[in-house]
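As structure tokens, here come the structures.
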Structure 1
Amino acid sequence: MNKYFPGIGRIEYRPDAGPEDTLVYRHYNAGEIVHGRTMEEWLKFSVCYFNAFRYYGSDDYYGDRAHQHQWEDGSRSLDNYKRRMMAAFEFFHKLNIKYYSVSDRDMAPEGDTFDETNRYLDEMVTLACDLQKQVGIHPLYYSADLFSHPRYMNGAGSNPDAHVFAYACAQIKRSMEAAKRMGAENFVFFHPRDGYQTVLQRQFFRDMSHMAQLYRMAAQYKDKIGFRGQLLIQPKPHDPRRHQYESDVMSTMHMLRHFGLEKQYKLYVKPGFSRMMARPYEHDIYMASAFNMLGCIDASDNYPEFNGTSDICARDIRDATYIMKCVLEQSGLQQGGLTLGGRVRRESVEPRDMFHGFIMAIDTFSRALRNAARMISDGCFARSVQQRYNSYKSGLGERIEKGAASFEECEDYVRKCGEPQPQSSRYEHYENMFNYYVYPPRQ
């Protein structure tokens with residue numbers, strides 16, 4: 001475990017580290033008790049295999065591969081996948097965390113036939129299980145890549161071709177078996193190509209019915225093989241499709257509830273997607289949590305760039321604090337955790353740059369956890385919010401809250417009490433309080 005990242009040991013907690021000490025954790029102390037649990041239990045950090053080890057520093061339109069690593073020759077050979085996996089496990093071990101997240105095509109290439117593809121995957125799963133035992137980690141989630149291969153260019157679960165739908169189901173079946181072998185705690189469905197480019201070529205309800213049938217079969221197969229992982233769906237907005245059927249949290253929850261699948265699934269939410277859709281960064285996280293559907297979080301930042309969007313290593317402590325406040329308020333993510341879904345920049349070509357980026361992300365959310373814990377323990381926000389809803393504690397407000405009021409009662413109330421008095425939202429007050437915890441005053 002010292003071949004591909006020589007000169008770098010296991011990353012340790014050093015709260016007194018200086019500004020140039022970027023190969024240590026200044027804030028992440030795995031065993032520290034915060035709000036009743038250890039940091040490690042609250043955060044459950046996982047490295048996204050795809051963004052860490054399958055991004056080669058290329059831009060879709062404006063640049064070829066910039067990252068030249070010892071373990072990577074850019075080929076689809078099984079030997080290259082094995083070297084990549086060895087490098088990945090060395091990285092996970094030295095980063096000193098207990099989880100990673102991976103898909104079937106991250107682990108093994110496509111073969112010339114379906115059976116050959118599965119032989120490759122079985123061999124790589126065996127290697128991964130051996131490495132997991134050596135370093136003491138396992139997947140936070142496993143998934144089936146239903147978007148990279150050209151067969152899925154028109155989608156997977158919503159594809160108008162039943163042959164492609166069947167292939168996707170067969171691939172998910174094998175992936176769920178691999179997830180069980182590897183001890184994955186979750187299984188993620190990510191369908192960025194299941195949508196439409198124009199309303200002229202699709203039957204929307206039919207497409208979503210097919211996707212629901214795929215999800216129903218997956219839940220049945222999970223029970224059949226005794227896989228104990230949580231099933232998760234990751235919503236995705238308008239890229240690469242003009243519109244995805246699972247474009248955000250609300251649309252995905254509606255589909256699950258319509259087809260009676262809300263008890264079998266939770267959501268894996270990337271908060272940066274909210275920003276892409278001109279909503280607050282944390283919007284989808286709080287919406288999923290409100291309906292008890294938040295299962296896992298992608299801990300990366302996402303900012304529009306010249307070629308679309310870029311998953312970058314999390315660095316915004318303010319945004320991260322919003323997220324951790326929500327996680328603490330719902331008492332954690334249970335089987336889920338925080339997937340470090342960022343990647344280093346194209347111009348960051350040294351292997352140690354990967355450590356710098358992921359350490360920064362881990363420290364960002366660790367500091368955010370402490371911020372959120374202080375907020376909740378102090379109770380300032382809880383008291384202020386409760387005051388805003390005081391009118392629902394008695395009288396007509398209480399009847400509205402219980403679902404017992406009628407239009408006639410509301411009209412009588414207005415006739416009796418007249419025009420309501422404007423109540424300030426006190427927006428600036430709340431943001432000022434928030435700043436107190438994110439940027440505490442000097443001692």
Structure 2
Amino acid sequence: MGESYKVAVIGAGTAGLLTARELQKEGHHVTVFEKANKVGGIWLYTPRMESDLLGLDPNREIVHSSLYKSLRTNLPRQAMSFLDYPFVKKEGGDPRTFPGHEEVLRFLEDFANNFGLMELIRFGHEVIRVELVDEVSHEWIVESRTRKSESTWESKEGLFKAVVICNGNETEPNVAEFPGRDTWSGLQMHSHNYRTPEEFENKIVILIGNGPSAVDILKEISPLAKQVHLAVRTPTFQLIRVENYDNVWQHSMIECAHKDGKVVFQDGSVADADAIIHCTGYKYHYPFLKSNEIVTVDDNRVGPLYKHVFPPNLAPWLSFVGLTLGTVVFRVMELQARWVAKVLSGTVELPSEEAMAASVEEHYSEMQKAGVPKRYTHSLLMGEVEYVTWLAAQLNIKPLKMWKVITVFSVIKGALHYGENFRDVWDIDKWIQEIDSSH
């Protein structure tokens with residue numbers, strides 16, 4: 001066993017639980033700060049919605065979870081297993097290959113209980129400040145607050161040698177911008193605040209986006225709504241066939257919205273709509289992090305970060321787990337968490353600060369040359385296998401065949417092949433066997 005430190009983990013969702021488990025295995029003294037009163041993070045469903053449904057008001061009370069009541073995973077449970085803790089079907093649970101969110105929460109609760117993580121977690125503690133107080137000793141203050149009554153809070157501070165930020169990236173809505181948005185008379189919300197379809201009965205609804213949440217919400221509200229109009233940036237990419245629906249139309253993006261309720265699309269068509277739902281993703285958001293501008297967020301680029309985890313000149317005392325997009329997230333989080341824990345204990349070494357900074361700059365330069373927008377800095381859609389294999393090599397783990405077979409890219413291809421009901425018709429186990437036998 002190597003070095004042992006006091007480490008704060010921000011968040012008790014998937015990333016936080018994995019990180020706490022790996023830190024504990026390496027002998028570190030772990031404290032997990034969790035705003036909610038249960039584990040699960042994004043997987044902890046609540047019917048509550050924010051007072052500002054678009055999420056633009058910085059003073060609104062934040063609801064962390066973005067789950068709608070009917071949500072199912074868009075990755076098979078085989079890909080959501082951990083290396084030593086499989087996501088198996090359990091008696092009385094949801095047996096489907098693509099289970100509902102309740103089954104994922106149960107899996108995470110069982111994981112936390114199985115590894116004794118509950119006693120490490122300070123529930124009901126919202127982190128409001130993480131600040132480096134000594135650049136020589138690398139000590140961090142973590143200030144959290146707990147609610148004492150409806151209107152009063154109590155704040156506490158603690159000193160830690162290292163901090164791992166695991167608070168997720170699907171809570172701060174990214175909202176589409178178009179002329180007239182702020183004066184349009186109808187209902188507007190971000191998918192973050194969508195829960196159930198009933199309020200859209202007999203309404204004309206516009207959905208912005210064509211990712212998984214837009215597709216799920218379209219399928220759920222179209223039987224109730226009068227009309228559904230899908231506004232998309234890339235019409236050539238379709239996870240859903242609108243021609244299969246009598247009351248659904250696809251358009252290019254919104255050109256402008258008028259006070260009388262009319263919405264004009266860039267293709268010239270017009271809808272007299274009642275509601276607009278922004279299914280437009282999320283922003284990385286760390287209002288509690290005070291790093292003297294060493295780590296910043298610019299157009300969803302959190303940086304500079306070596307391999308999406310360590311800021312070069314604060315490593316290894318500050319790290320992030322779970323930032324990457326376009327990946328099999330549970331798999332990547334587990335490897336990142338193990339990497340962080342072993343780097344802190346000294347059993348795995350990082351390159352020099354200069355080498356890490358050069359690696360980051362090289363990544364940014366390659367993106368710029370390829371014309372990839374800054375907001376995709378942490379997307380690994382085309383480089384997932386390479387990244388996971390690299391992490392495994394740092395940890396002396398032999399890459400699993402599953403990592404090449406089930407990637408986000410392969411699941412998207414499968415979904416396009418099997419259609420919008422892919423979760424129910426795609427036999428993943430048979431598919432894996434066929435791939436195995438062909439190699």
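Values as computed for the structure displayed
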quantity: Identity of the structure behind 1.06 (criterion: Cα Rg over 2.2 N^0.38 Å, calculated), options 1, 2; calculated: 1
quantity: Source structure (of 1, 2) for distance in nm of label points 7 Å out along Cα→Cβ at positions 300 and 348, computed value 2.6; calculated: 2
quantity: At a computed -14000 (helix-only ellipticity at 222 nm (-39500 (n - 2.57) for each DSSP H run of 4 or more, over all residues; to 500)), which of 1, 2; calculated: 1
quantity: Entry that produces 20.6 once mean count of other Cβ atoms within 10 Å over residues 84-91 is calculated, selected from 1, 2; calculated: 1
quantity: Per distance in nm of label points 7 Å out along Cα→Cβ at positions 108 and 188, the highest-valued of structures 1, 2; calculated: 2
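Every number here is computed from the coordinates shown, using simple stated rules; none is lab data. Note that this is a predicted model, so its numbers are computed, not measured. Cβ atoms are built from the backbone, for glycine too; each structure is taken alone.
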